[in-house]
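Heads up, there are several structures right after this.
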Structure 1
Amino acid sequence: MQDIHPLAELAPRDVVAISIMRVMNQTGAHHVWLDVRHLEGFKERFPTIYASCISHGIDPLKDLIPVAPASHYASGGVRVDLNGRTSVNGLYACGETACSGVHGANRLASNSLLEGLVFSARIAADIAENLPEKSDPVENASQAILLDPEVRHEIQISMSRGAGVLRSSDSLLKTSSDLTRIEDKKSTEPCVEAWETTNLFQLAQAILKAALIRQETRGSHWREDFPETSDLWKKRIVQQLDQKGYWMSGYQEVGSK
């Protein structure tokens with residue numbers, strides 16, 4: 001990283017992740033190497049990382065560590081207001097599940113904990129003041145939409161390659177083609193794993209469609225073919241499924257309710 005950023009390995013995490021992915025794309029490797037052998041006190045300062053490496057047969061004090069970027073937070077999510085209310089009466093969302101807007105386009109470290117503390121308190125207060133009326137249970141949804149749990153890894157690999165750290169029209173369209181193929185692989189029986197895989201697939205579709213629509217780079221969304229930030233895109237992309245299961249995309253100006 002010395003030739004890429006003045007802070008070298010201490011550069012912002014999105015800069016480091018982008019640089020790693022470019023090297024991986026150039027070499028075709030699944031990782032790059034992290035060298036911490038020269039650092040004193042690594043075992044004491046990072047005991048969890050050290051223990052994890054040892055469990056995989058890697059001694060960080062002697063060996064290079066294979067590393068690659070991985071998604072660990074979603075800045076988008078279910079759209080909510082300042083009290084955590086969704087568009088469905090009586091349904092609330094909080095934390096990483098929700099899109100409250102407090103993180104902008106790129107969450108800063110530790111702010112997710114504060115978001116959870118603030119919005120959980122607001123939601124609890126709002127529920128206490130606005131208890132919804134009881135309603136009749138709805139019929140179970142059709143099981144025909146469920147995907148085979150075995151395709152989960154395919155979804156993860158395809159999204160990481162084409163809609164992860166580095167994005168472009170070509171990579172996103174390739175991923176879209178992959179998801180279309182995966183969608184035909186249905187589950188033979190309803191189970192928790194099938195529901196989780198189906199939910200993951202729908203989330204992947206939402207991310208992919210939004211990434212294709214947003215023709216700019218903003219925060220953690222990096223388009224190689226649109227590397228600049230545009231004032232025309234100071235808005236959120238809002239997506240939902242209609243009654244027939246088709247995706248609908250719209251926009252919400254930043255700062256609007």
Structure 2
Amino acid sequence: MDQEWIKGTVSLIHRFDGDLMHDELMKIYNNLCEHFGPRHWWPADTPFEMIMGAILTQNVSWRSAAEAIESLKQEGILSIEGILSTDPVSLAALVRSARYHNQKAKKLQSFCGVIAGEFRGDLDEFLSQEMGTLRERLLDIYGIGPETADCIILYAAEQPIFVVDAYTRRIFSRLGYFPEKISYEEMQHFFMSNLPRDVALFNEYHAQIDALGHHTCLKSKPRCGECPVVCQCAVQTELNTQG
């Protein structure tokens with residue numbers, strides 16, 4: 001299958017009532033869990049490490065971000081004080097594997113500067129803010145957009161917000177739930193309106209979606225024969241009908 005197949009993506013959101021939509025989403029979730037198993041995401045030892053990883057993994061693979069985190073650990077500076085006390089050039093060199101290393105060094109120091117300056121270095125106090133307040137403050141920090149902010153809220157603060165990304169858009173447009181052009185906020189609202197607001201569920205659902213997008217529902221040549229939710233896929237149904 002090629003790019004022409006992608007253009008055939010169904011662009012109408014399924015119109016189910018609330019209970020049925022919940023059931024459909026949970027069916028997808030359960031099928032993914034059965035296929036991929038628990039994802040144990042986010043892979044970090046502390047909330048601070050998770051946050052640094054969320055910034056470093058922007059626009060790169062997790063493997064590249066993990067290499068950068070390991071470099072910070074080996075240098076002994078994976079802490080608020082350590083990040084702030086390292087000169088920007090040296091910090092950028094340490095996170096080079098994560099690409100855009102100069103920008104990302106600045107982002108790491110910007111985040112740490114907020115915690116040190118406004119919260120006396122108390123990350124727990126920062127993360128314990130009411131979810132809306134926390135999200136607003138995160139979005140005001142240099143280099144933190146909606147997806148990164150929501151990852152921090154869900155995985156570090158352990159507050160119930162649904163994280164969506166490019167995989168979410170690709171998969172759920174192919175399944176027939178989203179039009180191809182839909183905003184981040186609209187996608188997030190869809191999930192949060194139709195699923196119980198549960199941290200563990202949101203955590204694992206996002207991880208399962210990313211597993212499907214990374215391994216199976218590829219951008220240009222999706223492996224439909226290996227897909228655990230192919231029976232629920234609107235595009236595949238349309239192709240079968242045409243065939």
Structure 3
Amino acid sequence: MLRIGLAQIEVKLRDREENFKTVERWMERYHTPSDTETIVVLPEIFDVGYVIGEAGRYADRGAAQAAEFLGGLARRYNVWFAGGSVLAMTEEGAVNRALLINPQGEYLAHYDKVHLVPMMDEEKYLRAGSAPGLFEIGGVKINNVICYDLRFCEWLRMGALAGAQLCLVSAEWPVSRIEHWSTLLRARAIENMMFVAACNMVGATEADDFGGRSAVVDPWGRTLYEGGEGEEGAFICIEPRESDEIRGYIKAFDMRRPELYRL
């Protein structure tokens with residue numbers, strides 16, 4: 001059993017301090033103690049919002065501020081933070097980085113967004129990642145992706161073939177394409193026979209209006225939880241072994257013929 005918290009919050013542009021306070025308030029309001037291993041997922045670039053063109057001023061060097069903040073919350077509430085990205089600065093440039101923080105507050109790993117959004121000219125401001133966000137919590141294999149990554153079925157399939165039973169998605173998905181969001185979450189869950197837990201932000205910024213509808217979808221494509229369009233949150237329990245059971249029954253992975261999947 002695994003418990004997943006989805007922090008569907010509004011993110012203020014350029015205001016790291018206020019956004020950290022919002023996350024703190026969310027935890028105070030929605031978290032309840034549990035013996036079940038718990039993961040909290042936050043939206044994309046929850047620290048400063050979508051200000052990638054101003055990364056030189058607002059990016060977090062090495063994601064140090066975010067790691068310290070989330071580490072403190074993880075220790076206080078005995079939870080994992082996995083998913084929820086920040087605008088981080090590295091020696092090679094700015095990245096959209098999701099952190100993995102354990103309940104002891106340790107910063108264990110990260111995932112840098114691989115697929116940059118051409119409509120937003122992200123490649124001008126960000127360095128694309130080049131490695132998957134695979135990790136394990138309590139024996140559960142998990143894949144981490146960020147927003148636009150969701151459109152690339154091959155990327156999530158690779159994680160599923162590596163054994164991922166759950167995929168976490170952090171996003172700033174706009175209202176104008178919110179039906180894509182809900183449809184893609186179910187499609188990725190069904191085609192990979194895995195759980196998908198996705199956290200989207202809400203509210204309006206200079207860039208866009210964001211649509212919420214954070215969700216947990218099971219390997220059959222059934223929506224176990226779906227949020228609305230405002231700030232809210234929920235903790236949902238899943239049984240990751242169901243992913244293995246469904247894969248053993250449908251056997252779609254066993255019947256793949258990758259030698260034919262080339263033009």
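Only the coordinates and a few stated rules stand behind these numbers; no lab work does. These numbers were taken from a predicted model, which means no experiment stands behind them. Cβ atoms are built from the backbone, for glycine too; each structure is taken alone.
Structure values in brief
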read-out: Origin of the value 42, 22, 17, where Cα extents along the principal axes in Å, for residues 37-100 alone was derived from one of 1, 2, 3; value: 2
read-out: Highest-scoring label, criterion being mean projected area of the Cα convex hull in nm², for residues 69-124 alone, among 1, 2, 3; value: 3
read-out: log10 I(q)/I(0) by the Debye sum over Cα atoms at q = 0.11, 0.13, 0.19 Å⁻¹, for residues 77-204 alone from the coordinates reads -0.37, -0.52, -1.12; which among 1, 2, 3; value: 3
read-out: With relative contact order in percent (Cα under 8 Å, 6 or more apart) derived as 28, matching label from 1, 2, 3; value: 2
read-out: Test item: distance in nm of label points 7 Å out along Cα→Cβ at positions 149 and 173 calculated as 3.7, pick one of 1, 2, 3; value: 1
read-out: Structure with the greatest value (metric distance in nm of label points 7 Å out along Cα→Cβ at positions 157 and 181, set 1, 2, 3); value: 2
read-out: Among 1, 2, 3, structure where helix-only ellipticity at 222 nm (-39500 (n - 2.57) for each DSSP H run of 4 or more, over all residues; to 500) as derived comes to -7500; value: 3
read-out: Computed -0.36, -0.54, -1.35 for log10 I(q)/I(0) by the Debye sum over Cα atoms at q = 0.09, 0.11, 0.17 Å⁻¹ - originating structure among 1, 2, 3; value: 3
